[in-house]
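Some structures to go through are shown next.
Here, each number is a calculation from the coordinates, and none is a lab measurement. This one's a predicted model, so the numbers in the text were calculated from it and none came from an experiment. Cβ atoms are built from the backbone, for glycine too; each structure is taken alone.
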Structure 1
Amino acid sequence: MMPSFFFAHGAPSLVIEDHAYTDYLKKVATTFPKPKAIVLFSAHWESRTQAVSQVDTYSTIYDFSGFPDELYRMTYPAKGDAAIAKQITDLFAASGIDTVVDTQRGLDHGAWAVLKLIYPDADIPVVALSVNRYLTAEEQYKTGQALASLREQDILIIGSGGAVHNLRRVNWAADRVDEWAIAFESWLQDKLERWDTEALFRYQELAPYASEAVPTAEHFIPLLIAMGSGDQHRSAELLHRSYQWGNLSLTVWKFN
């Protein structure tokens, strides 16, 4: 069965950075079979109703400003897959999740920056999906559960966001990791590895420094969705963790 993953996408400049995390992303695809398609939830596509992309070829969205010109010249012209998009809407319908099909939107940087590092040739079809910050944590998990059967078809499910993502707290001159970020991630690691959904669904009230680590939910949601897609085997593995600028976490979680 194809694993599912949560990848932190850091800052938009991630794709041109050179450090341990980018090195890891460039190699991670060698650790599991090449998928026939990728289903990706990005923190940067929000909608009240679950959106499912159905495009022929994706445009590249530059949803950021003030970064090097090199970033605005990059493209990721992945193909879509109408049949898999239809299958996804059917799976959501079977789980009581309303959907809307989007035939126009390109890939935002939460999607293409990560994909460009992992699959630089853009030769795997992609179906992009939105996130809804207004659902409960349990509902996010169930969104992933609804798509779990796709993994049996060699389809890779990716959640792209950030476990600790508070841009107001980043420190560009930091020479160490903030203790509050470490405390939150340590709590999160324990609960993920023990598959303690009861605690995870209440992370906002139970996790230390939750309001600092997750000031708004959209970047945390993809982790819960990716986890939900692994509900059958309930095995979580931390493959990489590092930090930038004091507290911006760069993590990879694998759900078998």
Structure 2
Amino acid sequence: MAYETLLYEVQEGVAILTLNRPDVLNAFNEQMFQELQEALRTVERDEAVRVVIVTGAGRGFCAGQDLAEMQARYVQPAEAMSIGEHLRSRYNPLILRIRNTEKPFIAAINGVAAGAGCSLALACDLRVMAETATFVFNAFAKIGLIPDSGSTWFLPHLVGYGRAFEAATLIDRLEARRALEWGLVNAVVPPEQVLPTAREWAVRLRELPGRSVGWLKRALQRAATFTLEQSLEYEAHLQEVAARTPEHRERVEAFLKRRGG
């Protein structure tokens, strides 16, 4: 499928999804929602894709919702879709698909991430951020809304309640170094190194057995709501399944052969 608001390429098992509306800092519009959903379905089904990188074209990662497209809600509110329905039908499925697809996602945050653009980055499994990039979580509070698209879940799980509340209310621009200090991102690099770093991580992830990485992703996410007892039982279940795969047997045999040799 040909995309207009996305660039989609696959190189040796690594898919790169580039949000491609640079004139509006890659803000979401209706066409981008549709194309991103289609691209994520392709990623999910394509066995050749082992890892996914999400990034933005130009100087922004993603500025969240394109407000120009949302004017109808205020000009003709009787005819406009409710904001709750908009979230349920557009944003929520995107976030859940990223989290539920058993392939690792890497956010290459090349520039500003604001509003739902923050949530898009936090939904990924790993994040590398340009040292010039920023998160803007408090854009919602300034217009009388709350963070959405998963940010009220991701933020406290990653940084704790106090910092989550601070980011969503008091901090106009959360700079990359503080994001690293807080644990929101895994690395901060010069702007020109953002995509190369993401590619390097992707290559390393690509070399791991895909099914076990997917099960690890599933187990870590469920642990956020599991008790210790539930996690122990779920680990035992997944470990039993993983131990029966050809990949596990082949890699153990290769390890034993190397050690014996």
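Any idea which of 1, 2 comes out highest on FRET efficiency 1/(1 + (r/R0)^6) of positions 161 and 209 (r between Cβ atoms, R0 = 41 Å, to 0.05)?
On the way: 1: 1.00; 2: 0.65.
Ranking 1, 2 on FRET efficiency 1/(1 + (r/R0)^6) of positions 161 and 209 (r between Cβ atoms, R0 = 41 Å, to 0.05), first place is 1.
Have a look at 1, 2 and say which one yields -14500 for helix-only ellipticity at 222 nm (-39500 (n - 2.57) for each DSSP H run of 4 or more, over all residues; to 500), as calculated. Could you put the intermediate results ahead of the total?
Values: 1: -8500; 2: -14500.
It must be structure 2, since only it matches.
Of the structures labelled 1, 2, which one yields 18.1 when Kirkwood radius over Cα pairs in Å is computed from its coordinates?
1
One of 1, 2 was used to compute distance in nm of label points 7 Å out along Cα→Cβ at positions 89 and 233, and the answer was 3.1. Which one was it? Don't skip to the answer; put the middle values down first.
Details: 1: 3.1; 2: 3.9.
Structure of origin is 1.
Comparing structures 1, 2 by mean count of other Cβ atoms within 10 Å over residues 17-24, which one has the largest value?
Details: 1: 14.0; 2: 18.6.
Looking at the calculated values, the largest one is 2.
As an exercise: relative contact order in percent (Cα under 8 Å, 6 or more apart), calculated from one structure in 1, 2, equals 17. Which structure is it? List each step's numbers first, then the result.
Details: 1: 32; 2: 17.
The value was obtained from structure 2.
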